[in-house]
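What follows is calculated from the coordinates using simple rules that are stated; it is not laboratory data. Values in this document were obtained by computation on a predicted structure and should not be read as measured data. Cβ atoms are built from the backbone, for glycine too; each structure is taken alone.
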Structure I
Amino acid sequence: MILSRVFTVAASIFIVASLTAYLLIDHRETHERALEYIDKGNFFRVIEIYQSEKNLLEEDYALLSLAVSGIEKKINQNQNEAQKKEWIADLNDYHEIAHTEYQVNGTTCTHLEDPFFKYLKKHAYWYQKSLLERVHSTIFCNPPAKNSEYLNRILFEDPRNFMKDTSLALVELFRSPLDRIGEIETNFLHETIHFLATQETTAFYDNLYKLQADRVNFRSGPGVEYPSKLQLLHGDELYCFDKDSREETIGGKSGNWLECFSEKHFISGWIFSPQLEKIPPNLTLVENCKSRFSSLEYFAQVDFDTWKSESMPLYFYGDYRPTARNLMHGEVGFTLYGSNDGKFSKICRKFSGKKNFIEVYFDSLESDEAIPIADFHISALGSSKPAFSLKASSTEILLNDKKFMIDDMSSRETVALKISVSKQSGLLGTLIRKNSGILSNIQSYSIDSNSIERGNYSWEICIPQAVNPSSEKAYLYGFRIGKE
């Protein structure tokens, strides 16, 4: 009897202990716990709980990416050097997350290499959310080139998905040092801002202006006591996004100081409101912005995100030679090699309609020799003939073997080929990089001028692949083809 009671008590204790342990264990899905930790700012904990997880989904990679952004922000905003060193030491426990230190405006900044962002699908919800958070978390400690890279990425995403957050990210970028972006990206910037100016939830709503006066100081702060950055001219357009709450009277005119961005000078500053005239959003630009993301007729964009190296990219045809995938900057690169004997096979893709610009994204920093990046063929009367060829190395870009030397080649180059029709010369190509024409009026290879004059032609983009590859290589990230 006593023994039975002992067993009963022991069993009860075991049940209570087991139930208590069960209740103390967090049985929620990992991503649910990660979301809670992110909301609380416990970013290291997010990475910890995923250490043993396998077969991660896109949402998991996004939460890890958000955590990396949060850690970088905490490190760079913390004034406690001992705490910063402790956090940086903690990063050594996570070998995937490399970190580097560099100087920005006399401040030592820590940059974390995000190994998770590359797994996010461009134009999808989690990619865009992580991108906007990355801007918000790192903007105050980025060099101009990095800020411009983020600006380009934002402009290639649909602003309608995150209108308020997109406008806030653009404001943060406008307030930061920026390098100039390309001509096509600049057009996208105009369209995006004019679209956001029609949306009440954004910083740019009803906030487009042009200058009424001439030679007006664009100041570094809200008041005449602040130094002038430069002078604006009559008719200059400004994207404004903030207003100083104090009303002033200057020269007999009352108003407020507005903080604005000048696309013309690619810089932000402050200007007194009576010197400005409000302008409505350009509805053509607004519709262009919408159509970029809702109509395939405006452009066709090709990337290699879903491509597997053992098979030819979707919609291409030709003699495919399996090549390596290269993940960089959240994009998949199609590896291109130099040739030991000058022989190349090609895979091609056709595009209907009369296009007149082709934008190409690539990285040729690892090659000392000019590697063929892409060939642009014109299809007419049932045959296809090369019109233009693009090659690049670490120091030069060539269009139809016309060379332009580059002393600041980046790891993700963007060039645009603008094509015009000449009655005397057939097709002429101008290659644009960083808003400047680097190679102008380059004659196309020999083609049927009668088909060009009649407009009976379409384009074919081909990717050259070395038959006998050398050790030199480059990466093609994609291209965009359309009609301006």
Structure II
Amino acid sequence: MFADKYKTPIADALLALREKTKHSFHALPVFNGNSIVNSELNEKYKSIYGDRFLGCELTTTGKLFDSFFFSSSVIRESEDMAARLFGADGTLYVTTGTTTSNQIAATALYQHQGPVLIDKSCHQSIHFIFDTLGAPLDYVRSEFHCEKSERSAWNIDSLLQSVASMEQSGRSYEVIVLTAQSYEGVIYNVPKILSLLLKSGIRTRKFLIDEAWGAANYFNPDLKEITAMNIGHLMNEYPDLEVICTQSSHKSLSTLRQASMIHFRGPEALRERLNIAKFRIHSTSPSYPILGSLDMARAQMEGEGEQCVANALQLAEYFKEQLKNNIEWSCYHLCSMPDMGDMNAFVKQDPCKVSIDINGLGMPAAEVQAYLFNEHGVYVNRITKNSILLNFHIGIQPPAVSAILAGLAALQRQQVSQSVQKIISDRFIIPYPPGVPLVVPGEQMTDEIFKKMEEIKKTGIAILTI
């Protein structure tokens, strides 16, 4: 059973091919570094890619490996294992990014000339492909907003009103496209929303779910039940239902960049349409290193997924506790979800997406971003005018948390020393041992005190904030 969990048919086949293939008269001159042996750039190539990576840049196909588009061997075996893991009827691997996955999914679903309803917050590629397909488009727009974090969500009442109006006109949406999770960490309860739509009496049976950021949610016990493929009960009740979700695997799993998965629930005819769309749209030169990473990431999540996600959650909670309860980070505040009224029953906040209000620093978020990277080697991508967003994915380890905490603390000390504003402590700050307060409530926090706290920490003595 242990071996089955970590079975990697694609990766194993690539390793075997790498050892067996000595010379290739097909393509990829860079295979095994052959084309750069005498190049001045040889060492630079190797410093970036290494010898082993270039050995997996193969073009072998057919019976010697498998067909990427009409798989029947190791690729199909791995895709079927992924489908079982994510609770899907089938899975397709994509090596050219989720933009391609969205194009494949939309093409497979949209067969006629009916209107399409799209969540405006979906990825741009979804908007572009339906526009290219000539679909008449309507949009569901965000109505709830958090000014600081820029978290937003649409209203379930507006969604229901849109589909009801279309039905009353004598038509129905051919496809409805929804976002499962936003970049900022707003997670929609997809099964509950689909159930509500279907029970309202709509005739729509085709749904595309943009689940780019949601792959890891399948391994979180508190979030798995609201993922896009957790709709077995709906498939039983509505056998003509077709639901496709697309995932940017590299955003939350251990894959290479541009690795993507398409999962679907529906009849075998849907698989056929997806295969045809993939053949028409995907590059005919798939990346074998990316393909191998999809296979291995799937195996990792099958064997270790729940523990990986639990570790990430633990680190995120530790970080939030430090920020809330320690005077060293008193300038920062956690941004909570905006109140959404009745919509609260249909959304959750991703506990691994931590939005931080930095307004107390008195400096632009772009400068905070630059400081953290240039001075502490910490990269933060998402910023707003008054906040930064941290994504505690499964690749975040304790040293990374220590680094971001140290960077934020150092930045606060720097700003305090340059500011005429006074920070007054509302707590006791006590090094223990010996248990003598360094700061008492009502005392001003000076740069000297912050430096003293840093020196005490380096000795291993605990600093209690009470």
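Hey, relative contact order in percent (Cα under 8 Å, 6 or more apart) derived from one of I, II reads 12; which structure?
Derived from I, not from the others.
Of structures I, II, which gives 1.8 when distance in nm of label points 7 Å out along Cα→Cβ at positions 38 and 142 is computed from the coordinates?
Values: I: 1.8; II: 5.8.
It traces back to I.
Computing helix-only ellipticity at 222 nm (-39500 (n - 2.57) for each DSSP H run of 4 or more, over all residues; to 500) gives -13000 for which of I, II?
Among I, II, the structure yielding -13000 for helix-only ellipticity at 222 nm (-39500 (n - 2.57) for each DSSP H run of 4 or more, over all residues; to 500) is II.
Please compute FRET efficiency 1/(1 + (r/R0)^6) of positions 222 and 358 (r between Cβ atoms, R0 = 41 Å, to 0.05) for structures I, II and give me the label with the greatest value.
On the way: I: 0.40; II: 0.90.
Largest calculated value belongs to II.
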